[in-house]
1. If mean projected area of the Cα convex hull in nm² is calculated from each of 1, 2, which structure is the one that comes out at 13.2?
2. For structures 1, 2, calculate distance in nm of label points 7 Å out along Cα→Cβ at positions 178 and 234 and state which one comes out highest.
3. Ranked by FRET efficiency 1/(1 + (r/R0)^6) of positions 66 and 122 (r between Cβ atoms, R0 = 25 Å, to 0.05), which of 1, 2 sits at the highest value?
4. Here FRET efficiency 1/(1 + (r/R0)^6) of positions 98 and 202 (r between Cβ atoms, R0 = 30 Å, to 0.05) has been calculated and equals 0.70, so which of 1, 2 was it run on?
5. Once relative contact order in percent (Cα under 8 Å, 6 or more apart) is calculated for every structure in 1, 2, which label goes with the largest value?
Structure 1
Amino acid sequence: MWGLIPAAGIGSRIQPLAFSKELLPVGGRYDGKTERPRAVSEYLVDRMLLAGADKICFVISPGKSDIIEYYGGAVGGAMVCYAVQPEPLGLCDSLFRALPLIGPDEEVLIGLPDTVWFPENGLCKLPDRGLSFLCFPVARPELFDAVLADKDGTVREIQVKQEGATSHWIWGAIKMTGAIMRELHALWLTREPRDPYMGTLVNEWLARGGSARAVRAGESYVDVGTLHGYREAIQLLGTRPVRTLLQEEGDTASAPA
């Protein structure tokens with residue numbers, strides 16, 4: 001199973017930083033008896049490993065060599081590789097940069113590396129062999145991509161940063177097969193202008209007969225890409241115990257040293 005992490009953004013909302021926003025220290029972890037700062041992207045990596053990912057691909061911009069230096073070639077028993085997005089052309093373009101690595105029968109987990117969310121095992125609740133969204137309740141869905149779904153979880157529409165969104169459930173992570181990812185890519189290539197957002201592309205895919213599930217298993221979700229979100233994340237993590245590397249290894253989700 002792949003864990004696909006789009007990490008090519010410039011992080012303009014929280015700049016200036018002297019490093020990639022995905023390495024922003026948020027909370028901590030114990031290395032033996034020593035507490036160390038934890039990069040925000042480690043939270044997503046841990047959750048992907050816990051869900052069974054054994055291959056992680058970061059999609060980075062050409063200037064983000066610090067992410068390569070931080071994660072190297074392996075983490076928590078999973079292989080780590082990198083794809084490059086030469087220009088900042090949106091989330092869809094970023095994700096499809098990794099498509100040549102992914103087989104049609106493989107499962108793919110997708111998440112955003114500048115977020116912190118609970119429960120930690122949320123990705124484990126997404127079904128195999130389809131397209132599904134892990135959804136979280138938020139107070140201001142217009143800032144995110146709200147997921148409008150029936151009571152049985154059938155997705156009707158993704159409302160992309162829409163004022164007056166009719167659902168307070170937003171997607172925070174995605175699971176799909178490599179075959180569905182290829183279908184979405186083929187559709188994306190036919191659209192002009194090409195979709196920068198996954199939500200608008202999925203809406204067209206649904207209109208053409210595709211199907212997706214909304215799994216409302218999320219409890220809390222924070223976007224750490226702003227200073228306000230950073231403070232929210234620190235507050236949220238303050239209510240949770242600091243994990244140790246030993247605990248993480250027991251969960252098959254260890255953080256890099």
Structure 2
Amino acid sequence: MAEWYEESFGEDYLLVYKHRDVQGAKREVRRMMTWLDLPPGAKVLDLCCGMGRHSMALAEAGYEVTGVDLSEVLLGEARKNDPAGRVRWLKADMRKLPLDGGFDAVVNLFSSFGYFERDEEHVKVLREIYRMLKPGGRFIIDFLNPEYTAVHLVPASRRMDGGQLIVEKRAIEEGYVKKRITISPASGEDGVTAEPRHYLERIRLYESGDFAGMLAQADLALDNIHGDYNEEDYDPASSPRMIMVGHRPL
């Protein structure tokens with residue numbers, strides 16, 4: 001049986017999340033550059049790069065970028081938006097990367113973490129980040145803030161897009177935030193309505209203390225946590241994000 005992340009990041013994902021903007025990614029990358037303090041031409045790995053918005057912004061900022069994702073559909077979109085081939089795009093599982101490392105930085109953005117059922121699988125991801133980094137190399141993990149998410153979670157929303165009804169239902173269950181997505185096509189000319197398509201997204205809700213423990217297991221050092229891309233200090237009650245910046249010790 002396929003895992004949820006093997007089914008959800010396909011063509012319909014492009015429809016559901018097409019509102020993500022390139023300019024927003026560029027603003028976030030500018031902030032990340034101040035946190036990472038990398039030299040020009042530094043090697044950066046965008047782990048779970050999706051459609052490649054941040055990878056492209058990093059390349060435009062002058063870095064040598066590799067974008068890795070498990071979804072061939074999302075990588076196809078990324079390649080389409082990179083006609084000059086400025087980024088190296090690679091399909092791989094984040095727990096076992098077919099790379100030798102040597103990166104100055106690894107970024108894992110937009111809550112592309114917490115996909116698995118067992119903590120050990122998430123520690124595997126962190127150990128791969130360690131392996132990818134040069135000694136002294138830096139990382140950013142941009143994750144949702146569990147406490148803020150619990151208070152501000154929108155239980156349900158619906159919208160029409162491209163003649164299709166998109167319904168999203170969200171809940172916190174058994175330590176995960178879950179989003180159930182239903183896409184219902186409009187009736188065709190013959191009045192026949194196609195079967196709705198259903199997807200699940202599931203992310204483990206890790207607190208900052210949980211991350212600190214897992215990072216320690218992976219021999220990674222946590223330097224700072226930001227509450228959003230405005231460089232505000234992290235506050236568990238009020239920060240929308242939990243953006244962790246750290247390094248691989250020398």
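Nothing in this text is a laboratory measurement; each read-out follows from the coordinates by a stated rule. Source: prediction; values computed, not measured. Cβ atoms are built from the backbone, for glycine too; each structure is taken alone.
1. Details: 1: 13.2; 2: 14.3.
Label of the originating structure: 1.
2. Of structures 1, 2, the maximum of distance in nm of label points 7 Å out along Cα→Cβ at positions 178 and 234 occurs in 1.
3. Numbers: 1: 0.35; 2: 0.70.
Greatest value across 1, 2: structure 2.
4. Working: 1: 0.95; 2: 0.70.
Going through each structure in turn, the value belongs to 2.
5. Between 1, 2, the highest calculated value is found for 1.
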